[in-house]
1. Have a look at 1, 2 and say which one yields 0.70 for FRET efficiency 1/(1 + (r/R0)^6) of positions 82 and 178 (r between Cβ atoms, R0 = 25 Å, to 0.05), as calculated.
2. As an exercise: distance in nm of label points 7 Å out along Cα→Cβ at positions 26 and 74, calculated from one structure in 1, 2, equals 2.1. Which structure is it?
3. Supply the structure label, taken from 1, 2, corresponding to log10 I(q)/I(0) by the Debye sum over Cα atoms at q = 0.09, 0.16 Å⁻¹, for residues 50-209 alone with the calculated value -0.40, -1.05.
4. Work out the source of 14 here, i.e. which of 1, 2 gives that when relative contact order in percent (Cα under 8 Å, 6 or more apart) is computed.
5. Rank structures 1, 2 by percent of Cα pairs over 28 Å apart, for residues 114-265 alone and report only the one at the top, that is, the highest.
6. So if we calculate distance in nm of label points 7 Å out along Cα→Cβ at positions 154 and 186 for every structure here (1, 2), which label has the highest result?
7. Consider the structures 1, 2: one of them gives -11500 for helix-only ellipticity at 222 nm (-39500 (n - 2.57) for each DSSP H run of 4 or more, over all residues; to 500) as calculated from the coordinates. Say which.
8. Which structure, out of 1, 2, was P(r) over Cα pairs in 10 Å bins from 0, in percent calculated from, if the result is 6, 28, 36, 23, 7, 1?
Structure 1
Amino acid sequence: MEKENREHKDSVFVDLFYGDEGAQKNLLSLYNALHDTDLQDEALIHKVKIEDVFYKNFKNDISFEVNGQVLVFGEHQSTKNPNLPLRCLLYVGRAYEQLVEEEAKYRTSLVKIPTPEFYTFYNGKADYPLEQELRLSDAFLTSAGNNTVELKVTAININSDKAHRILEKCPVLKEYSLFIDTVRKYGEDEGALKKAINECIEKGILAEYLKRKGSEVRNMLIAEYSYEKDIEVKQREAWQEGQMELLYELASQGLLSIKDAAIQAGMEEHAFQEQMKQREQ
């Protein structure tokens with residue numbers, strides 16, 4: 001499958017936790033919130049950047065190693081995606097390729113690797129649980145056996161109205177959530193984004209960050225919204241194609257009349273019949 005050829009644009013979330021000058025501190029805060037720890041040394045954090053597997057030039061994930069012991073993968077999502085375990089499986093393979101020396105896998109002694117952990121932080125508009133576990137095995141065609149790999153992703157809803165406990169433990173994540181609330185209140189055009197940013201600065205929400213990078217943040221948000229709309233269109237088109245295939249199949253097997261199938265497809269009967277013929281060729 002041909003990969004999307006996009007100009008690379010990071011999201012505000014990724015910039016806060018990976019690109020910005022305060023990212024190291026923010027990652028440490030996030031790790032402490034996830035593990036109920038109180039680590040203070042930012043030098044324990046080592047960022048590991050993995051390109052998005054499906055959208056090669058649009059990087060929207062964070063990954064980092066903590067004291068050489070734990071390898072954390074975080075995905076920021078504004079749309080529901082049950083395939084996150086699959087994405088993370090591909091990510092972790094790429095990460096270990098970077099972290100483990102090429103010769104190491106041929107040693108006679110056991111090669112130790114950082115323990116992987118997987119999270120996704122959801123802040124979309126659709127209804128979503130406060131927290132849930134996504135499993136790679138849910139995608140398997142047959143039941144998992146003893147020798148089957150498993151990968152679990154903890155999905156956390158970070159919308160401020162859900163009040164997940166992690167928001168109180170990680171102040172920058174809470175402020176990010178409030179920032180997104182403010183952006184949604186004003187809208188998506190550039191003038192509205194300026195108003196949202198100004199209000200957040202006045203209220204002390206990511207104030208120092210927004211003062212430094214206001215125009216960059218607007219550009220990132222515009223890119224994010226364009227990306228989300230593109231995904232929504234693709235999902236809708238895929239669903240419509242699936243519905244049409246089902247109607248063609250039912251009509252060809254005589255389980256649904258061509259007339260009724262055409263009505264459900266929103267097409268003239270002769271046009272539907274013509275497409276059925278083309279499909280069978």
Structure 2
Amino acid sequence: MPAKYHFIAGLPRAGSTLLSAILRQNPRFQAGMSSPVGAFVNAILAQVSAGAEFATQVDASQRKDLLSGLFDSYYKRDQDKGVIFDTNRMWCARMPLLMDLFPDAKVIACVRNVAWVMDSLERKFRSNPYENTRLFGANTARSSVYQRLELLAQHDQMVGHAWAALREAFYGEHAKSLLVIDYDLLAKAPHKVIELVYQFIGEPLFAHDFESLEYDAPDFDAQLGVPGLHKIRPKVELQERRTIIPPDLFDKYSQMTFWSDTSGSAANVIAPKPASKENAS
């Protein structure tokens with residue numbers, strides 16, 4: 001029987017790698033950090049869409065076959081698994097495509113108070129002062145915390161793009177296939193959250209070990225200039241700390257947290273009330 005496809009998306013620094021590290025403990029599941037499949041999808045569509053040289057030679061049915069075959073080819077070595085989770089922050093902006101390719105697929109979006117997302121990225125930047133991380137472009141874009149966070153929040157950048165894609169999916173026509181998981185709850189009560197994830201995807205519950213996780217991608221993180229970006233601590237727990245970003249920036253980005261209010265959305269949400277500045281990980 002062919003493997004089922006589900007997708008992990010959401011905000012950066014919000015638990016997608018942690019969730020994958022948990023799910024991959026199940027021998028029936030394949031999950032990991034962001035894959036290149038999303039980029040492959042965009043590249044193929046660019047070659048066959050209006051204005052492209054080969055657009056008139058590839059109809060809609062063929063495009064669907066190409067993309068379906070892309071997933072099967074990339075995950076050919078994992079076809080013995082029952083369930084494959086592909087991770088990419090762009091999937092929330094591709095819900096119509098995913099639901100047409102895989103009608104039974106679910107999208108799990110990991111979220112976090114955006115202020116804490118920014119705080120986490122800023123900490124990663126400051127932890128390696130001798131490296132010009134690829135999170136930013138020109139030196140002028142990294143000269144102060146105000147410029148760094150403003151850049152990240154733009155809609156074509158790491159945080160802004162993921163946030164906009166999530167908001168699109170949250171209020172879109174396929175929102176019922178979306179599950180939003182807040183990082184704080186996942187870290188505080190992994191047993192309860194993972195049980196709800198299994199219910200959402202319709203799979204039998206597996207006994208996970210939340211104190212002996214393993215996941216790291218040192219080569220990938222090194223080429224980004226952000227060592228440890230995808231390294232997971234063995235134990236799932238919420239570690240409290242104070243923010244290192246200025247109070248005005250923390251307040252500004254906290255206001256971007258919209259998923260606690262489900263009015264106008266059919267999305268499924270696992271999230272607490274908005275966190276205070278003393279709550280973090």
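1. Among 1, 2, the structure yielding 0.70 for FRET efficiency 1/(1 + (r/R0)^6) of positions 82 and 178 (r between Cβ atoms, R0 = 25 Å, to 0.05) is 2.
2. Comparing all candidates, it corresponds to 2.
3. 1
4. 1
5. Largest calculated value belongs to 1.
6. For this comparison of distance in nm of label points 7 Å out along Cα→Cβ at positions 154 and 186, the top structure is 1.
7. Structure 2 accounts for this read-out.
8. Only structure 2 yields this read-out.
Read-outs: derived from the displayed coordinates by stated rules, not from any lab. Note that the structure is predicted; figures quoted are calculated from it, not measured. Cβ atoms are built from the backbone, for glycine too; each structure is taken alone.
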